[in-house]
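We did not get these values from a lab; they are worked out from the coordinates using the rules stated. Keep in mind that this is a model prediction, so the values were computed, not measured. Cβ atoms are built from the backbone, for glycine too; each structure is taken alone.
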Structure I
Amino acid sequence: MEVELNYGRGTIALRLPAGAKPTIIRKPAMPVLANAPEAVRDALARSDSAAPLVEEARGKRSACILICDITRPVPNGLLLQPVIRELMAGGIDSKDITVLVATGLHRPNLGAELEELVGDPWVMANVRVENHYARNDEDHADLGRTPHGTAVKIDRRFVDADVKIVTGLVEPHFMAGYSGGRKVIAPGIAHRETITTFHSHRFMADPNAENCILKDNPLHREQLAIVGMLGRVLAVNTVIDEHRHLSFVNYGEVVASHLQAVEFIRTYAQVTVPRRFRTVVTSAAGYPLDKTYYQTVKGMVAPMDILEPGGNLIIASECSEGMGSEEFVEAQKRLLALGPEGFLNAISAKRYADIDEWQTQMQTKPMKVGRVTLYTGSLPAGDRSLTGVTMAEDLETAVANSIRETGDDAVAVIPEGPYVVPVYGEAA
């Protein structure tokens, strides 16, 4: 049997060994909007929590639209021009509209990559398209602190705009419960002090800082507090299916509309599985998420609940851009030197996380459950030891070895990676 796993800009074939008994875990079939451009226009004209966007723009002088960076497959080419045209129809001049890439602490998206991200030459030609830089102190407005003490410093281009709009993709997120909405603001356009506070060990170690959990999730709590300090914020939320087709779009006040999108995707993304497996094969969701090993960690965390303790988690990720940031590499070196427990002990007392060490912290979670094995075609040989996981030269061989070692021929396969969160039935 052969199964295609999301990998790079396409798929990679997993040829299962003879005798393997696969369970393929996918989202249930999702609806696809027959006319996606029309669906976007309709959404902007009606909402339960906001006036039509053209009315929200009337009497306003400026607007800032947030978009996710290149690591998220948001259909910006569908969204941005309709949003901008509604703002202009409401009276805002195009020169006073900014599209701001919510990079968080990721690198900026520039040149051809920025054009790919925006997906519409008209947008590039008619409004300002700029990147957020979390390390530039002067770019941020200091709004004070949340009730739990998080310093709130947000890109002033968004803070100062009369109309504030967030766009994004709503999907499971391994720290914040679900992506999109409030998360595009923080960490998306937050200062590094804000980001490193609520990405510190004490937040990441909270049992509710998990995929598909919003209730009592400390990141979600802080994100909502930050949104509440910004005044009125609007959002355009999308959900896509396994083939990246638009399945859902809505518009409205950022918190209310985001929760509507969460309720939609929740019924598809969380898949109940009646058993655990000693062999689990997954992906890092393919391009653009699997460009770096840093993002690959998300694919390791998502299927943990169905991995039998002591079992093998095998993940395919292209890693076309290598490991990720220099700071992440340094965190990985500390993981190798100290081991998972030593690494966690070393960061546990910090008020502020070192940049990107939170991803290494998250990697320790699946490492505690079983053995993690990575198949990658692009990660340089010199970087492979930095992963801290076992390397596989061939997927079929890795699966066959796991079956032989465990004595169990049942194999779970998750082609879409972290966009699907399998949950063991008795714990669901």
Structure II
Amino acid sequence: MGKYFGTDGFRGEANKELTVEHAFKVGRFVGWYFGQNHKGKIVIGKDTRRSSYMFEYALVAGITASGSDAYLLHVTTTPSVSYVVRTEGFDCGIMISASHNPFYDNGIKLINAAGMKMEAEVENKIEEYIDGKISEVPLATRENIGRTVDFSAGRNRYIGYLISMASRSFKDKTVALDCSNGSASSIAKSVFDALGAKTMVINNEPDGTNINTNCGSTHIGVLAEFVKNNNVDAGFAYDGDADRCIAVDENGNVVDGDGIMYVCGTYLKEAGQLSNNTVVTTVMSNIGLYRAFEEEGIKTEQTAVGDKYVCENMMKNGYCLGGEQSGHIIFSKHATTGDGILTSIKVMETIVEKKCTFSELTKGLKIYPQLLINVKVKDKKAAMEDSDVLAAEKEVSSTLDGNGRILLRPSGTENLIRVMVEAESPEACREQAEKVAGILKDKFGV
């Protein structure tokens, strides 16, 4: 993790940690870097935050000033940028979004020509340029100055791609979508309508400041209540840039990323389509998922937290399904990043093909109670290396004795230490998690 770029891009409060000057310099560097040997082509998407327009214009100014061309998808999803980059011959893609964060934050996500998260070496060079550690890149002049191109057609092609991936009609199925007042607002309903579903949508009226506000995948209770009150077969909630999905079954029960991987993984194995009989997870996945997969004869591999690490593992080893508990699910046959709308389609296909209810598909999965406490700290590195914190972590692990686990990890985008405990009861989770969180707060809290 670099000075500016974390596990999911350069993120911070708009015009505080992330400024228009930063965006301009990112544009200047990538416009020059990808245009050294030819006319660079860079495609940009954004979510619905008010500041996204500001950052879009700053990036465009930097890119074109360096001599590359900037193609604008306008309001769209992160996976659509990934799709367009890898299918339309772009050198680089940029998504302006802070994902599930509140509206006043924003971020710059860089995507390489293969449609995957940008390599750390490139991000490191951009950081050096921002901090003036490398020489100024040249400005383009005369006919070499870049141009800006409206490329909304790329987003439309992505919508068509999503529709084409469904192998089943969703006729006679009722689907509820919570678009989080974000990027999915412009895409999700049209996809499910085209697939024949009766589509009910909530939180799809973005105003620039209501993205993720009491809605979407981080406030799943809103969708759960809606599903229970409206006789819905399945509900799907997205985050601000729609690269993650959390589901709700017909009874209003939440099915997180682990549950989605279980449903899709067991179905793919049954159909003979689970490559190498393996699903890739991160260290945050629930113990219950691993035990359920063992019962089904499915192997797993673990990575660090971040869908970029899941994707790297999948591509290296030829796996077709992986993801995060938080809802980033990757189907590598179709995408190179988490895609919330694609995930919804795949879950609905399983429901239709198996001719059963959503809740029946999750019966074999027993999720252990899990508690996550976020502790805001002054120094993440010092906190993670502190002897008292490490001793408390070891003590909790010994107490749980194989019937649960503790995981401490620093956030990749914020000054937080995440304390996660799984145990056989919610009370045990809270007792053990608070023990470690208390030490972190006393010694390093802000």
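Quick notes on this structure:
- semi-axes √(5λ) of the Cα gyration tensor in Å derived as 35, 29, 19 - corresponding label from I, II: II
- Winner on relative contact order in percent (Cα under 8 Å, 6 or more apart) once structures I, II are ranked, highest first: I
- Test item: Rg and Dmax of the Cα atoms in Å, for residues 223-262 alone calculated as 11.9, 37, pick one of I, II: I
- Set I, II, criterion mean count of other Cβ atoms within 10 Å over residues 127-134: the highest-scoring structure is I.
- Which of I, II yields 2.6 [distance in nm of label points 7 Å out along Cα→Cβ at positions 71 and 175, calculated]: II
- Structures I, II were shown, and FRET efficiency 1/(1 + (r/R0)^6) of positions 239 and 279 (r between Cβ atoms, R0 = 35 Å, to 0.05) at 0.70 was computed from I.
- helix-only ellipticity at 222 nm (-39500 (n - 2.57) for each DSSP H run of 4 or more, over all residues; to 500) derived as -12000 - corresponding label from I, II: II
- Identity of the structure behind 3, 9, 8, 13, 16, 15, 11, 8, 7, 5, 4, 2, 0 (criterion: P(r) over Cα pairs in 5 Å bins from 0, in percent, for residues 111-182 alone, calculated), options I, II: II
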